[in-house]
Structure I
Amino acid sequence: MLTQNENRCPHSKKCGGCQLQNLEYNEQLGWKNRLCVKLLGRFAHVEPIIGMDDPYHYRNKVQAAFGTTRSGRIISGIYQSSTHNIVSVDSCMTEDSTADRIIVDIRKLLADFKMTTYNEVTGRGFLRHVLVKRGFATNEVMVVLVTGTPVFPAKNNFVKALLKKHPEITTVIQNVNDRYTSMLLGPNEKTLYGPGFITDILCGLKFRISAKSFYQINPVQTEVLYGKAMEFAELTGRETVIDAYCGIGTIGMIAAKTAGQVLGVEVNRDAVRDAIVNAKLNNMKNIRFVCADAGEFMVNMAAAGEKCDVLLMDPPRAGSDETFLSSAVTLSPRRIVYVSCNPETLARDLKYLTNHGYKVDKIQPVDMFPHTNHVETVCRLSLQ
């Protein structure tokens, strides 16, 4: 494997996406481990962080912004950190190589078809972004063309030319985003080729992924992370499990293989719809999903005298709020498995839970995003 210095990224100073670019990979792991010990070590022993054997091109989801320079040259790439200035990138160390090649060829096709890029200031122009998702296990590829207008001149010929260059593409979608917004995707989309979704396999289960579906970006380390979460949950086939912040049901469905029954709770209606489809795809009968606020739902469960043996929680970077944590304490599951993408908010939430009857048993950091300062951690808490 190449060392970090041998694989130095030429865009690192302009892009800002990989904050630990200046460190060798083993040094990055050491930095992340020390961060976790500093923030979480007072709760329990922090196990050494689990890194990747090959920490490059791990991102299965790649998005590129498109623009035109003052000289009229079409560029595509990454927004510079905290700006809307596009850093022109053809190949990224962390992104899937297939996706990068597709984006470069779309840029070339724009010139061939005399198509324009979208201008955020004037609100005019055609192509804003391209989003590519690839199933690493299935090799299915989705291309989403995010346009500033629903009018797509010569769309059939454009798609045909793209497929000729990249026959590995299995579906092409046009998403229309005509709003002045930092959001990538707009509300309306149309399938131009294929089924409008791809599938992938994770932890032995099949998942359907749409343009708007949340799906873990690094599937290799996701299997490691979720494997640890299941190890910490210690499921025997009899437990009632709640999967809070369940998203499209990934971790809950993995738990359902060894739990008695699983209830996934998620406030995003689109995600719940995907979760129900995914459960049917895998013929799972012992999991169901509810569209609701997880905190309110757990309070109502406790008031009705219902029990939960294991709570799985995987909140966003902001962590949980006190309302959710207090509802978890009220429901009082025997074990809580907390999957975190931010050790700072994790430390805050662990303080609350340990002040309300729980003890932290295990802490395992996992490097999901090499070369960045992000670190995932899975913790197990037991009711005292």
Structure II
Amino acid sequence: MNFGKLGLIALAAASAVVGIGTAQAQSQIAIERSGNTFHQAVCARNNAPGEARCHAHVVTDSRGNPMAGKPVEAAPFVTPSGFGPADLQSAYYGGVAPGGSTKTIVIVDAYGYGNAEADLGVYRAQYGLPACTTANGCFKKLDQRGGTAYPRNNTGWAQEQALDLDMASAMCPSCKIVLIQSDSATLANLAAAVNTGAALPGVVAISNSYGGGETGSASYVSAYNHPGIAVTVSTGDSGYGAQFPATAPGAIAVGGTNLKRAANARTWAETAWTSGGSGCSAVHAKPSWQVDALCTNRMEADISAVGDPATGVAVYGPTGQGNKAGWLVFGGTSVSAPIIGGMYGAKGTGAPNASSSIYGANAASFNDVTTGTNGTCGGTYFCNAGGGYDGPTGRGTPIGTAGL
């Protein structure tokens, strides 16, 4: 791990504050630190083989209490903390507004989130985005089989779902959104949910903000390979070290950055996030279009976007305190994956052959992230950002949709 740990919160506090599920409550959740910002993973680490964990991180105080973006009662008079849609569009669309695509973005996550539609409505209303509801045909929620037998609620994964829905909305306000909830966080169930999403009409992107070890993952590679659909996957929050499904050859692996305003022509600057994932797969073959020199297997990441909780995004969703919802600030590559997925939605077309278009695009289509590291790797690009391709940030962050 490459984050500072100030200690472990007690089991009871972890369950009450972060809202982790029953199975996860056996693990204690570390308080992590990025610069002067404290944060916690909302899904416990050390998941069993064959099981994934979500990669969302909620910003907290030094004792693990979530830092509220603003009180609900203050809306609309106070702007929520964290980057909102206008900020993210400014950073990644190169000064051009997102298109008016009405294609479909699928969000795949585990477990239930009963208030998903209502909470999404609060986020979109706050920022003046058009309503996206079941009634107007914009929003749909399905189980992993395409039905409505929704799984039991899990607060940590529900927070992940809120984050994913809000980021997809921020980058493509006119897109339709389908939230698919798998029965549990096993790779088998998540892969089934991805396949269900790929079979829906009008889908151009499927966003996946979770991951785990590569052991036993070969059986699920095909779920993340759907030509014509951009299957974006977060690279993780544990620093240098490969994770699945980010290493699936058909996926688009999305790393994380620290994003700040800057006095330059772009008005933004980025470095690699110290805990964002990267790595050379020990299991999965290198796709023909990936041309880095040292990794003979699949290398992650392909592309990146903001992920550092120290430069986090505003999200409206479960607070982990009973049934209350509120404004929170989130980070993790769980932010970056749906941002890129949302941009594919705005483009209106998916990836013709996984991430091949990213590697075939002109370098001018990306902001090259040249500084920062996420671990120790012998001084190579596997864990160090630099000019051109590198593991932590891939080809860089997008300038509009030309490179997608």
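For the read-out log10 I(q)/I(0) by the Debye sum over Cα atoms at q = 0.15, 0.26 Å⁻¹, for residues 278-349 alone, a value of -0.72, -1.10 was computed from one structure; give its label from I, II. Going through each structure in turn, the value belongs to II.
Of structures I, II, which gives 0.40 when FRET efficiency 1/(1 + (r/R0)^6) of positions 62 and 262 (r between Cβ atoms, R0 = 30 Å, to 0.05) is computed from the coordinates? Derived from the structure labelled I. Source structure of the calculated read-out (FRET efficiency 1/(1 + (r/R0)^6) of positions 158 and 318 (r between Cβ atoms, R0 = 35 Å, to 0.05), 1.00) within I, II: II.
When mean count of other Cβ atoms within 10 Å over residues 190-197 is calculated for each of structures I, II, structure II gives the greatest result. To which of I, II does the computed value 0.05 (FRET efficiency 1/(1 + (r/R0)^6) of positions 150 and 326 (r between Cβ atoms, R0 = 30 Å, to 0.05)) belong? Label of the originating structure: I. One of I, II was used to compute distance in nm of label points 7 Å out along Cα→Cβ at positions 198 and 374, and the answer was 2.4. Which one was it? It must be structure II, since only it matches. So volume of the Cα convex hull per residue in Å³, for residues 174-285 alone, computed for just one structure, reads 116; which one of I, II is that? The read-out comes from structure I. Using the calculated result 15 for relative contact order in percent (Cα under 8 Å, 6 or more apart), pick out the matching structure from I, II. Working through the options, I get structure I. If helix-only ellipticity at 222 nm (-39500 (n - 2.57) for each DSSP H run of 4 or more, over all residues; to 500) computes to -9000, which of I, II did it come from? It must be structure I, since only it matches. A value of -0.19, -0.67 was derived for log10 I(q)/I(0) by the Debye sum over Cα atoms at q = 0.06, 0.11 Å⁻¹; which structure in I, II was it taken from? The correct label is II.
Bear in mind that the values in this text are calculations on the coordinates, not laboratory data. Just so you know, these numbers come straight off a predicted model, no measurement behind them. Cβ atoms are built from the backbone, for glycine too; each structure is taken alone.
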